[in-house]
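Derivation of every value follows stated rules applied to the coordinates shown; laboratory data play no part. Keep in mind the model is a prediction, meaning the values are calculated, not measured. Cβ atoms are built from the backbone, for glycine too; each structure is taken alone.
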Structure 1
Amino acid sequence: MRSTALSICIRSKQFVSLIPCFFLFASSFGHAQNDFFSSISTNAARNNSKNGEDYSVIAWVTQKVSQGLEQPSALFSRTEKEINKIETSLFAQLDGDFGEQMNFRISGKIYHDEIYRLNSGATYSENERNEFRNRFEIKDFYIEHQSDDGWYFKLGNQILAWGLSEYLRVTDMINTEDQFTFGQQDLEDLRLQVPAALLSYTVGTWVFDSVLTYRAGKDDTAPAGNEFDQLITLRDSGVTLQRIDPSSEYESFFRASTHYSRGDFQFVAGEFNDNALSVDQIVGPNSINPQLSLGQNRMRAMGVAANWVEGSWLLFGEAGVHYDKAVRPAHESFLQQLDGWDEKDQLLTVLGVEYNGFRNLLLSVELDNVHTEEHDIYMLGEEDQTSLGARLYWTALNERLQVLAVWNELADNSGRVSRVSVDYNWSDNLDLGLMWVDYSSENDSIFYNFRNNDVLQLNLRYNFQI
């Protein structure tokens, strides 16, 4: 089960150095979960039985065809109810070892979306075509070593899934996210690998993790003109956008975790670049073409997470303080903050419950809150921004049939996202799936432009092993 925690957070800004006693040599290479709390890897275990080989290769081909159910506004490239994706992808993963204690993994994914050739009626932007028509991603690319005296080392492109909540990242601060769409994936599918070095040491029931990343980058966001372009309002207003690099490319993290008979506990701290872009500087705010510099502000954070099992119930929670978070200003004061968005300290809390007392049915609810210190009238969000997520997961036919329903009420009553997916394991090699996503938003919400992005998607996946 996934751990999560409700606890008291350390509010002091004094940090012990988190930089590990090693440095990183890694290139900057660009899971579906079965329940709300468990981080279940989709990667098959290594099979060394084939001809006695000490390596294995698994792969799968996925075909997705989706239909846009509504008409997005004229701001976007697609403005009709029509097919918006015909994506074919190939994922492959190689696992191997250099002996009994040294392993490696290499994986990558190739995408091709035929919609950009077939749908000649839509005026797709050049950025959309370049980003989505054909692309290749390096996923895992690491080596790992486990010693007999409690030390563990992992170097390379990897996912470090700390944090325990599904909808609010309190202590899960390391990996960037795939934000090409909103609400169409679970957190386990959103995380992207980052170049990192992990050093762990186990003492009794405690595990101490130290992580250093270099050029981890930012969240992947949709390109200009796409129906999920997060900067579409700024582009439409005529401003010029430019990206500036972070002041430091290194990020460091520390975690101390342990487990008890009925639960888990962890403490996390880090110094890092915000994965979301914010305005760093505005030049010529009163001109016809203002210039906005977008960057990643430097942040620090401390937090705790824990869970507790009682019969069929799992209680979980997280609490943490994020220092120097750049907060979005209100619309009327957006161009007045010439030196960039104000940076505020925020207290983030999560409280949730999961119930598995019904046969083949798992229910869970999560309540999240973000409290901003020194709140003022120039901020877009409220002093306390509360959001809610609910989830139903049901299986049948020896878990060959899986039904997942998710409902998210966004903060400040700014909108909601509903998703229902049905997946059927036809055979050991073939999976079929159908997904429906519905968006709704209030008129004054920053999500208003995306309210008509409802989609119905058909998925087919064929798995094989080489």
Structure 2
Amino acid sequence: MAWPTTLAVPTERRRFAGWLGVGLLIRLAVMPFAVTTDMLAVYWRAHLIAHDGRVFDSYLVNMGAHYVHAAALRVLGPLLPPPDAIWTDPWWWSDSFGLSPQVLREFQSAPGVFQTLFVLKLPYLAADLAAGAVLVLLVSAARPALARRAWAFWMLSPIGIYASFLFGRYEAFPVLCVVLALLAVERDRPWLGALALGVGITMRGYPLLCVPLFALIAARGPQRQAAWAGVALAPFAAVMVSNRLLAGTVGELATLRDAHTGATFFAYTLPVDAIGQVSLFFLAVFALYGALAARSFGWWGGGPVGPGELWVWLFALHAAMFGLATFSAHYLAWLTPFVALALARRPRWRGMGWLHVAQVVVVLALADVLGGPTVGVFSPLLPADVTLAAPLYELTLTSRDLAAQLAGVLRTASVALMALLAWPAVAEIVRDGGLRDGGGREVVVASPAARTA
């Protein structure tokens, strides 16, 4: 099997291996020493599948990820303590906020906690490295220095390391599926891409928002585009059917509708002097869908968008998601593949990496103000009497007005940084849509094959 173009030269392989070594060293160093109750909750639900043969029927969301966790528990079982020593019943679900600190302390005091944490994060490490390998394939046509920049970013991505190895969440699972779908579409394997994206939807709900963009670019003609979307939605439908058979409820969308995560998409609104405010997130997303559909159907612009430009539209979609909705800090890992692609494919988009790092700092500071686990992820290393380690939260605990103001400033800064990050992608979409430039001339759009990396 031939090496990707960017790794064909031995010196480049050594440089990539060097960044791999640095990234692995960081990951392996923190994996045993950080934990959150969010991570334990996912594995607790998965242990019911792996060891009790049943699902936790009051929270049937992201079931694809739960099945992967369950399979991991079975495969990694020889490296873990006996299940009864880790996963106690009924655990914390009767009072999650009240009992979670107790559950966390009991978990941390168990023998072999550091080995347990290390082993439980191995599936995240595998998915993270696999996603990075797919990105290398995606940027293989770029100049070696630019491809290496994307790889170095992936291995050092602060929010990627935080999400998977400090906060301990499975964001790498859906990210891997999305980049696999992107690679398949770019390599003219659209139906394989539909299946990959469909699996990603079972891992996290957010790739549902990507389906229209993928379908309009991966296929030509309304019938094929509808068929592509149907294939992409099939795994999600299968999960809901299995939920119905196993627990008497479809879960997924029904649960998401009542959960806080579903409400985040309506966080930024414009008031209307009637019932029904305007959601800024959906306004941006519907405009994005409409613009791409218009290109696809030949209503205006430079013709259908080629597969090589799909990532730009996905970049804009994810930027709208994090700029006009509210999410916990670890979800920002969903955006990182597109930052990596921008670093390799659009070197003229200067400052992309620094803007992303600034946004990570702001997002983590906001999480800290709101009492989220930042320094507290290292609770296994902290004294037993330390129940919360969020410095900004504790600093403003006696002045909630100050905390609210600080949170507002940080959230505003995050939106501004996201707008700056998205600016070149949106500008490219508008320019290549056939709008006239400042001099009144039609913008000439080169085909994806003719573009320079």
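Quick check on the output: 156 is volume of the Cα convex hull per residue in Å³, derived from one of 1, 2. Which one produced it? This value belongs to structure 1. If you line up 1, 2 by distance in nm of label points 7 Å out along Cα→Cβ at positions 128 and 360, the top spot, with the largest value, goes to 1.
Computing helix-only ellipticity at 222 nm (-39500 (n - 2.57) for each DSSP H run of 4 or more, over all residues; to 500) across structures 1, 2 gives -19500 for structure 2. When semi-axes √(5λ) of the Cα gyration tensor in Å, for residues 104-375 alone is computed for each of 1, 2, the one that comes out at 29, 25, 21 is 2.
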